[in-house]
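Each in structure tokens, the structures are laid out below.
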Structure 1
């Protein structure tokens, strides 16, 4: 990577960190230019060129994604979710959320709860998702480690996206992967370890802070999930609580892996495709 690209990567990484740390606040675009140490006259063009979307689109997407995650996976009151969303009123938030997720916030919360998924299975709808048995080859991933809530690994993926675009790798055939080393039901949220990566090639040899992770591959049950990332925990409940029990497959001592098949910048959350790899004997 050329020296100037490394410098721009560092600048955008600082901006991404700032956005994630201040989603509850009004984000001053001139302040972001200061953090990036770039002129306000050129800042937006540099950001869009390296990220593939405007800074305004990034902030809106991240705020709505966080709201969707809170609605689907927490009991945080709707009023509190709205107050943290950066919108001036409940109606403005509801319109933006409905435009992005295809349904009002209250309906999304109802659909995303694991209890509703359990009821759906109990009514005889056991085949909710497509599952195949596959063998994954050994591979090396280049990316960033993340410690903390799995719902916040997006910060690492935002930085990885800048790295990949600078390398000219983020085309339609490039897949990104998330490796999840701990069980969120037994490990404290702040201690969860994960990794955001793309497959190493000659062009992706990492520079600091990016690292290499060897993934051993093997035999996997692969579940195709279509829908918002915020609803992935419900998909895991079904995968482990219904499919695994019915098939009597034996789990293997290896971490779960997720492959992200399309880009949240380009498709609606309802059209996102994720393959969940469950390691089996």
Structure 2
């Protein structure tokens, strides 16, 4: 029975993939940041433990516990992340650091610890859940853009450095997926952005309205897919003899992967500004 550790399993992509992999015969270690979510996962029959990517002790404790339960760790799916909205000029150093602590530094620390086990056992799969915003940027998402661009660069380097081993590294790059992402982004916005003193105050009114539209899931539209779309990519990355370096999930991601190569920076900025301006009307 192949084993996999997944971060960010409280809802959305992580929760769906944990359920689907367990149904497909994997031994799933489903982690979450909040103990209340861990308790729920335990009640649902998962092997689960608290793992907070902003806490090194939590990372070490969780991985040590996983390795006590199993002889080997076949795969790591780094899914845990959140989005911090706000204009770049309104991001404090601490706010930007928090975004990177979860989306990059914690993920990096967990990955490095997992690699030690994978080297010891002679194989492994590392799958990073990135974003279309690791390929292109959009306004008022600077912290998240930067964290995902950094994750992509670190992962590409890691893949090259592990090319002479049997540890395979892949990136999944979803576009809009049904999840709690928007709800969590709204909370982060309210906690960390000073709207009243910002030069972007008028825009923020629209940003808050957009984030508040859906309380628990992203608004369903023609381009938004369910988490099963990510699962298909994850399964291929886990089971293929030659997993892809990148998996583009959803039409917007595939389109922007092409446009960023085909268009000049000026033209791409024009397209992305048009999209941002229309969604924040």
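Here is how the numbers come out for the structure above:
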| read-out | value |
| --- | --- |
| Parent structure of the calculated result -16000, given that helix-only ellipticity at 222 nm (-39500 (n - 2.57) for each DSSP H run of 4 or more, over all residues; to 500) is the read-out and 1, 2 the choices | 2 |
| Among 1, 2, structure where distance in nm of label points 7 Å out along Cα→Cβ at positions 77 and 189 as derived comes to 2.8 | 2 |
| FRET efficiency 1/(1 + (r/R0)^6) of positions 13 and 109 (r between Cβ atoms, R0 = 25 Å, to 0.05) from the coordinates reads 0.15; which among 1, 2 | 1 |
| Origin of the value 1.17, where Cα Rg over 2.2 N^0.38 Å, for residues 93-180 alone was derived from one of 1, 2 | 2 |
| If distance in nm of label points 7 Å out along Cα→Cβ at positions 29 and 229 is computed and equals 3.1, the structure in 1, 2 | 2 |
| For semi-axes √(5λ) of the Cα gyration tensor in Å computed as 31, 21, 18, the structure of 1, 2 it came from | 2 |
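Just so you know, all these numbers are worked out from the coordinates, no wet-lab data involved. Given the structure is predicted, the values throughout are model-derived calculations rather than measurements. Cβ atoms are built from the backbone, for glycine too; each structure is taken alone.
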